[in-house]
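Below: a set of structures, written as structure tokens.
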Structure 1
Amino acid sequence: MKLLSWLLKNKRPTPPASLAVDGDGVRYRPYRGEEVSIRWGELEEVAIETTDTGPFAEDFFAVLTARGQTVRIPQEVVGFERLLQYLQELPGFNSEAVIEATGSTQNAVFPCWRRGA
């Protein structure tokens, strides 16, 4: 019992994920891991990914691909709505795919935008 009390008392808090979105691009730092920066001009593809793990686990992600690197940003991170607003401003962005994804309870990927398409 003493060990459990000590562990709970001395547990290091897990830093929250962070997301910053502005006119230059996106900066995302997951709960664990390195910060990833994507400038709007480098963005190649955008999709929404859903899983069958909700509602008890995150099940809705924005998937951004730039410079051959793919980043999955969960809907639960603060700033996700702002990210979605910026993405929807991309020329030719398929907002209908986002709407379809919000109703999904399956493992699925909904392509929303591709550079040059």
Structure 2
Amino acid sequence: MGLKAEDIAQINLINWFKYNFPQYKEDIAHVANQRTCSPMEGRLLKKLGVQKGFSDIFIAIPKNGYHGLFLELKVGKNKPTKEQQEFLDRKIELGYAAVCVWGWEAARDFIVEYLKE
């Protein structure tokens, strides 16, 4: 199983985050919505709460009037799906910071800005 470009970008981001913000290492999570599975497993996962469009990363740290940060990480020419964009828009309406960024460096820069005191 080879890693995709988005996988590598996300691994870089998570490693960077945990190194630079060890006090928050338990406050960042990846939601594994992207997976290949059988139809039966898919039905079970849906019952367990897997949701199409859910962002790649959630940082459960309220800052600057936001409840937390949802990040959709893309690389290259990838674009958010309709469901991903609707999810981000809904989270913004609910008081979260929510953004789609291209490349782990852009995600890093957004996180640094978000976590500023």
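Read the figures in this text as sums done on the coordinates, not as results from a lab. Remember, it's a predicted structure, so these values are computed and weren't measured experimentally.
Source structure of the calculated read-out (P(r) over Cα pairs in 10 Å bins from 0, in percent, 13, 41, 29, 10, 7, 2, 0) within 1, 2: 1. Of the structures labelled 1, 2, one was used to calculate helix-only ellipticity at 222 nm (-39500 (n - 2.57) for each DSSP H run of 4 or more, over all residues; to 500), giving -13500. Name it. Of the options listed, only 2 reproduces it.
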